[in-house]
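Structures given as structure tokens follow.
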Structure P
Amino acid sequence: MKMVLHIYKSSKTPTQSGDYKKSFWYAEYVSTKKKETDSLMGWMGSNETDEQIKLKFKSKQEAIYYAKKNKLEYFVEEARETKIKPKTYADNFR
């Protein structure tokens, strides 16, 4: 079974004004197994614990290097940059 990594850059949360989370690239394992329903509780789950791992890197190149070094398949989701329009309080009354 081959492991697949999803490499992406996190976006800013809507409730926070800081850019701390935007400065890192993350790599998560993509689940390749079908999830099963638990007969007692009805919850979905699997025996695959790799999907719980989330790795943090300082750059996209470091994440790709990690995947290549460990012979993992990977795909990169490029970050979407948002443009910030500066506003002032006076703009509310124009």
Structure Q
Amino acid sequence: MRRLAPRPLSAALTPLVGGLTPATPLARVQQLWPQVAGAAIASAARPAALADGVLTVRCEAAVWAQEIELVGEVLVERLNEALHEPVVRRLRCHAG
């Protein structure tokens, strides 16, 4: 009997992980964030909370918070487009 080469663990876990994601608006935003915000912003900032349409974004530095605030309207528009519904009204960015 010939043994197959080891397969990456991710091949077995990927189908399971998809079902574990909470079905909340924040979880959906967090999942779409890298695609919507782009690699540079996604590496420096993460959605942390969503309440009454206000998405709180935690940024690694104050300069990133300012930059994201400047493009906030565009990001809100892209997020809502990707979500297929108006979930986010505005962004609030915090450093730290």
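Laboratory data are not the source of any read-out in this text; all were calculated from the coordinates shown. Predicted model only: the values in this text are computed from it and were never measured. Cβ atoms are built from the backbone, for glycine too; each structure is taken alone.
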Completion exercise
One of P, Q was used to calculate helix-only ellipticity at 222 nm (-39500 (n - 2.57) for each DSSP H run of 4 or more, over all residues; to 500), yielding -3000; that structure is P
Practice task
Supply the structure label, taken from P, Q, corresponding to relative contact order in percent (Cα under 8 Å, 6 or more apart) with the calculated value 35.
Solution key: P
Practice task
Using distance in nm of label points 7 Å out along Cα→Cβ at positions 41 and 65 as the calculated read-out, with 1.7 as its value, let me know the right label among P, Q.
Solution key: Q
Exercise for the section: Consider the structures P, Q: one of them gives 4, 20, 36, 29, 10, 1 for P(r) over Cα pairs in 5 Å bins from 0, in percent, for residues 25-80 alone as calculated from the coordinates. Say which. Expected result: Q
Practice task
Can you spot which of P, Q the value 4.7 was calculated from, given it is mean projected area of the Cα convex hull in nm², for residues 9-48 alone?
Solution key: P
